[in-house]
Structure I
């Protein structure tokens with residue numbers, strides 16, 4: 001049976017791990033010109049947004065659509081590549097650096113974009129991903145939902161760390177409804193202007209269908225077992241109302257969760 005940690009202990013473990021791992025999760029490149037942190041809790045739309053901004057940069061260079069391999073050059077992940085080896089700097093455009101790490105001092109001084117998504121869809125999607133892609137084992141959803149590293153309190157602690165520090169926070173749901181409006185605002189907030197026609201083209205090149213086609217044709221160098229990373233929107237159904245009500249009344253749920261969920265309109 002999983003240990004039922006209270007919120008205070010979960011918060012302590014989250015903060016402790018953040019302190020220990022901070023050095024390994026922040027970029028060490030000496031030239032940070034045009035670098036922008038692109039942060040999100042896992043399964044919140046980070047990959048989709050990376051495809052859009054990478055396609056913008058590729059189009060500006062006269063190149064074709066990016067795929068799950070080339071995206072690492074146009075929008076590199078920091079973890080495992082702190083020196084940003086093979087990153088492609090494009091004159092006049094930002095280099096978005098992917099991270100799922102909470103805010104730490106190593107991100108200070110860099111513009112930052114955070115994308116947030118409904119936690120009642122994010123957490124079950126993350127549960128499915130870790131089980132199928134990384135073969136992680138949990139006693140059940142309940143253990144996962146209240147896990148200090150993966151669950152609802154972890155989501156809240158992540159968002160709380162970036163509060164008032166991100167240059168802009170994008171709600172995934174809003175960007176999906178009006179992508180050009182919100183993405184133009186994103187670029188403006190970090191000090192860039194992007195041609196609207198090129199931005200629209202990049203968005204069209206980054207649809208779920210296009211990403212799935214790219215995955216089928218070129219594969220994903222980070223996927224070793226064939227997990228279907230690009231799922232249909234209809235497959236991301238989230239948590240039913242009864243389960244949601246039970247979670248919201250569980251004493252293990254931190255007050256920080258309610259604060260952050262209300263802040264972004266999910267409660």
Structure II
């Protein structure tokens with residue numbers, strides 16, 4: 001089973017392909033790229049479940065994703081139409097107030113083996129023997145598993161959320177603790193678990209904070225950490241994935257071909 005972060009595909013197609021237009025100058029790149037990608041994924045991996053966002057940004061905190069440029073109303077109208085259209089052909093899941101990654105988190109335990117199609121690194125906390133992430137860039141795809149994670153970051157999946165809480169995430173406008181590099185940050189997280197694995201499992205932020213409180217920091221690093229300490233827990237609540245009881249919906253009845261015809265797509269034009 002392939003769980004798809006469909007919003008990633010839509011936004012990527014919009015930025016990369018929206019130079020495409022109909023004969024009446026209506027932009028169609030987002031739609032074309034989304035259909036083409038989904039059809040290619042279905043051919044390669046089989047069954048798909050499309051996972052949709054459904055949340056208000058302000059509910060997550062004023063700073064969360066505040067660095068993203070608001071698009072024109074016409075974009076969101078197209079996005080809504082496209083979201084409805086692809087439900088006519090694929091199984092999907094969506095929960096009011098949830099982001100797509102939370103939906104994916106809830107679905108992963110329901111499958112013996114699954115892949116996640118997403119470039120969101122928050123997904124790394126879901127890696128296991130039964131779950132791997134498929135990343136993509138410039139038309140190329142590669143599988144990222146927990147062994148790759150250890151090789152690249154020297155971290156385990158259950159350590160990822162607190163590590164990212166310390167290091168921040170520019171794409172989501174989540175601040176980092178300045179003065180702590182990636183390798184040192186990973187070392188601090190490993191030490192936090194080593195000191196007390198039981199307490200780390202319950203409250204990793206508390207254990208990481210204790211390690212940093214007693215770490216050999218410079219005067220500037222100490223000052224930065226003291227200012228950041230409260231933010232660590234805020235970041236963790238945004239990054240840590242949780243979710244349960246998500247129902248997968250079957251494709252709904254609708255005129256998908258009529259929608260494609262309106263966009264001037266031929267029956268095989270969206271195939272690779």
Structure III
């Protein structure tokens with residue numbers, strides 16, 4: 001690796017961010033505390049740029065980065081079917097799982113932590129969580145698409161052929177965590193001992209012991225087929241079908257929404273299941 005080459009990871013809200021951070025925090029902030037360490041900046045991209053030289057590995061979400069500001073770098077990306085991001089995010093935000101979801105009458109600066117877009121119909125009397133709770137599931141999914149506006153715009157802006165960047169899909173990672181992460185660590189050109197420890201941690205924190213390890217309700221792909229109605233599917237495709245093309249996902253808009261699947265999602269949320 002080029003000397004002083006920065007190691008960076010970029011992902012999206014509800015796309016294995018917590019899993020990646022657990023591995024790196026344990027490795028570089030606990031087991032190897034003499035290293036420069038690891039830090040995740042959520043979507044605080046300005047703070048990320050200010051700290052480029054202060055950590056061995058940095059991660060940031062929901063932005064396309066300015067490569068000219070990075071110097072020499074190697075960068076990994078995790079992406080996920082944007083339709084499943086909508087479903088996962090909807091249930092997670094509906095229960096107010098993070099502080100920003102519970103700010104009443106939020107301003108854009110309040111949502112910088114996730115680079116979220118405030119839905120235009122959300123009144124000042126609502127937090128995002130209470131707003132989703134006031135809507136039907138269909139309307140809530142439409143609001144979540146609005147929320148993701150900046151995320152989808154950033155997805156479209158990333159290059160697909162830059163040799164300094166390696167991209168993996170969420171759906172390919174699940175069930176093959178150690179193999180995929182091994183490729184990531186090799187791409188980073190980490191020292192062999194760090195790779196061995198990191199790969200052990202990847203296995204330790206994988207979802208084998210239960211879905212909550214991934215900080216999500218259900219890690220399976222194609223959940224959107226059970227939750228999207230034709231209206232939600234049309235709304236998404238009219239605005240963001242190009243994201244599917246860019247990331248290589250099947251744009252087939254067929255939906256399989258059933259009253260049974262809706263009741264199951266409501267049951268899970270009522271039980272406090274992770275989203």
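Nothing in this text is a laboratory measurement; each read-out follows from the coordinates by a stated rule. A quick note: this is a predicted structure, and the numbers were derived from the prediction, not measured. Cβ atoms are built from the backbone, for glycine too; each structure is taken alone.
To which of I, II, III does the computed value 11.8 (Kirkwood radius over Cα pairs in Å, for residues 33-88 alone) belong? Label of the source structure: I. If Cα Rg over 2.2 N^0.38 Å, for residues 105-200 alone is calculated from each of I, II, III, which structure is the one that comes out at 1.54? Label of the originating structure: III.
For distance in nm of label points 7 Å out along Cα→Cβ at positions 81 and 177, the calculated result is 2.1, so let me know which of I, II, III that is. Among I, II, III, the structure yielding 2.1 for distance in nm of label points 7 Å out along Cα→Cβ at positions 81 and 177 is III.
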